[in-house]
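What follows is a set of structures to go through.
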Structure P
Amino acid sequence: MARAALLVRAVTETSAFILRVERLAIIFLMALLLVLILVNVVTRYAGSSIYWIDESAVFSVVWLTFIGGSAMARLRLDFAMSMLTDKLSSKWARRAKIAAGLCVVGFAVALATMCAFWFDPIGVAQAGFDAKKFAATSFNFLYTEKTQTLNWPSWVLYIVVPIFSVTLFFHSLANVLEDLGLAATTRFPAFELGNSQGIN
């Protein structure tokens, strides 16, 4: 019993820590996106556009979407279909909510598994961390591709997907534990959204 309580606490505290980091990341990415757009407007108006600004803005939005989506899942601000649950008794509505939460946990696990095959860290290690050798043996060109204008390794930007799968797992699991009554409902005053019940 004590071990179970410790695991529950570990999940909720990990989720809370991730959410704090996500909040800072969201603030940074929104500020970065604003700066990139303003610089783009000014340089275009001046007739001396910076060619890599557009791609930077796109990738900033992508990262902001994944990180923001993860945070919204914990805050319970994600989309909810309540046409069915509104017709159910409170007991069955609670069960449906738990089932939906478990589906999100399952999705996070499936996404993390897919990312493990996609990034294939074991295969890269076996290739001696040689991207070309790895691509030649696996036909996985993730580590040899580069972005069009920034000329950054693509995997550096795509790493947000496995990060999202891990953060979503902890957030959704924490939500399920709260719904089951195994953990107290967490409040998030830093987000000024009341509590984790949000709008759902």
Structure Q
Amino acid sequence: MKKTLSSVISIVVLLIMAGVALASGDAEGGHEGNKWIDLGKKTFNFVVLIGLLYWLLAAKMKEFFTGRRAEIKETLEKSVEKKAEAEKKHREYSEKLDKASLEIDGIFEMIKAQGVTEKQKIIEDAEKTAKKMKEDAQARIEQELKKAADQLKAQAAQASVQMAEEILKRSITAQDHETMVKEYMGKVVSKH
């Protein structure tokens, strides 16, 4: 209220000064006294008008500005609260994002470690399989070699028997044959 009153007084003083300046202007024809009276009337009318307006509108203006001040204060308080909430949510989401990033890094490292372990396991399994295949192949080779050696021995024995038979057939005469039969018979008879 004091601010409003001081504002009205300041306006009135300015108007009076303006009126004095206007009245002190170059007067033509000696009507200086009338100008002062006119200025006084106009100033009085203006002051009455301002007073009447103040009397009629002061309560509403005060109510408007008080309400506006309360509204602005409330808006500022709400803005501060919303800002605090937003900062709180920002911190929460930042923490969640950091935790998620750490979890993702942990999962990535775990998957990487599992991958290395699986790779090592696959390599070991492949080496075992290759070793077993090599041992199996070696055993088959040995079996095949033994089989081939046995076949060669059998074929060699058969070939030597055939060769011996042919040599004997060529070299034994009828007289040798008869001598061998007699000797054989003599041995068989003497044994029984």
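Read-outs: derived from the displayed coordinates by stated rules, not from any lab. No experiment lies behind these values; they were computed from the predicted model shown. Cβ atoms are built from the backbone, for glycine too; each structure is taken alone.
When distance in nm of label points 7 Å out along Cα→Cβ at positions 57 and 129 is calculated for each of P, Q, the greatest value falls to Q. Sorting P, Q by volume of the Cα convex hull per residue in Å³ from high to low puts Q first, with the largest value. A value of 0.00 for FRET efficiency 1/(1 + (r/R0)^6) of positions 89 and 177 (r between Cβ atoms, R0 = 25 Å, to 0.05), calculated from one of P, Q, originates in structure Q. Looking across P, Q, the calculation of mean count of other Cβ atoms within 10 Å over residues 49-56 that yields 15.5 traces back to P. The maximum of distance in nm of label points 7 Å out along Cα→Cβ at positions 9 and 161 over structures P, Q, that is, the highest value, falls on Q.
If helix-only ellipticity at 222 nm (-39500 (n - 2.57) for each DSSP H run of 4 or more, over all residues; to 500) is calculated from each of P, Q, which structure is the one that comes out at -23500? The structure behind it is P.
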